[in-house]
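Any read-out appearing in this document is the output of simple, stated calculations on the displayed coordinates, not a laboratory observation. Because the structure is a prediction, the values reported are computed rather than measured. Cβ atoms are built from the backbone, for glycine too; each structure is taken alone.
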Structure P
């Protein structure tokens, strides 16, 4: 997945160079994963393809797993939500965010997102880390809800709402991957995320 700027403030030359290096490492890693498989690809191979040293690789990604685990979606969504009206219901705010730059990001990153998600669902080491990553995502959504509503991030309703949103995200992405990415992921969010607003009316 590509690293995206999530701040309106322009980056300095040093930060732009670091961002380009990170993007090159990630791009070459995913190219090698697609060609040889995740398990068969080594850090040394990724570093060589990206024309950096292994030590430089580890400055950007502490482990090979982090190439898959790290992304910019949570901070990008948080920023997009800050731009939405504070009185807009959270599900509607998320959907409107996905109709803008967030949706464009999903489309731009489609192939890497598909490969990344397949790896995260099948590699045992990464699957073990998914629990912690999901908790971080829930905390990020809870922080956005709390910021918009003036409620605490420890409010149980806020925490449950965040957990439900992340659970739907996870289920939709899994469904999308199982269908080989043939469906439009943003359209899946559009169709199924409102289930949370309507309530479970089964």
Structure Q
């Protein structure tokens, strides 16, 4: 039976889950994706992501931890307290670190290649196209320096689209637009929950 109509505060829900073992109830086998308690807990993920992730980790509720972890992408891991780390446990702490590091590395990887050069034309030869490659390398190096696992596709586009303003060749502009579109697609399919 759902308790959502009572609107219990998050702390009350945590206390209730922590009390389950006292009564012989195993949270892992009770809090399943199809249950009202699972849905109610997950509704608190945007406001209490760290506490909910630690709760899910403590009871090894993987199905709750995964969607909650996507709300932790902006959380600086250096702010984890010893108490939260202990409650979370080594396995889920490792998963959280790997999520952050994996997304950062994936972003660096997808940023790498510059736009494809086009065949030389009378107004734009390979030498002229090197300018676009250099501008791409500089812009992506700036992004890679401040890489964050929660970087939005809008941030990427706003950093890279202005490169077209300095191009006079339509083929180079098209190549840049295609590369930015491809980058946005690749970044948007990188896993956000682990």
Quiz item: For FRET efficiency 1/(1 + (r/R0)^6) of positions 60 and 92 (r between Cβ atoms, R0 = 41 Å, to 0.05), which of the structures P, Q scores highest?
Solution: Q
Quiz item: One of P, Q was used to calculate FRET efficiency 1/(1 + (r/R0)^6) of positions 124 and 156 (r between Cβ atoms, R0 = 35 Å, to 0.05), giving 0.85; which?
Solution: Q
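Could you figure out which one of P, Q the value -22500 for helix-only ellipticity at 222 nm (-39500 (n - 2.57) for each DSSP H run of 4 or more, over all residues; to 500) was computed from?
Numbers: P: -22500; Q: -18000.
Structure of origin is P.
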Quiz item: Which one of P, Q has log10 I(q)/I(0) by the Debye sum over Cα atoms at q = 0.10 Å⁻¹, as calculated from the coordinates, equal to -0.46?
Solution: P
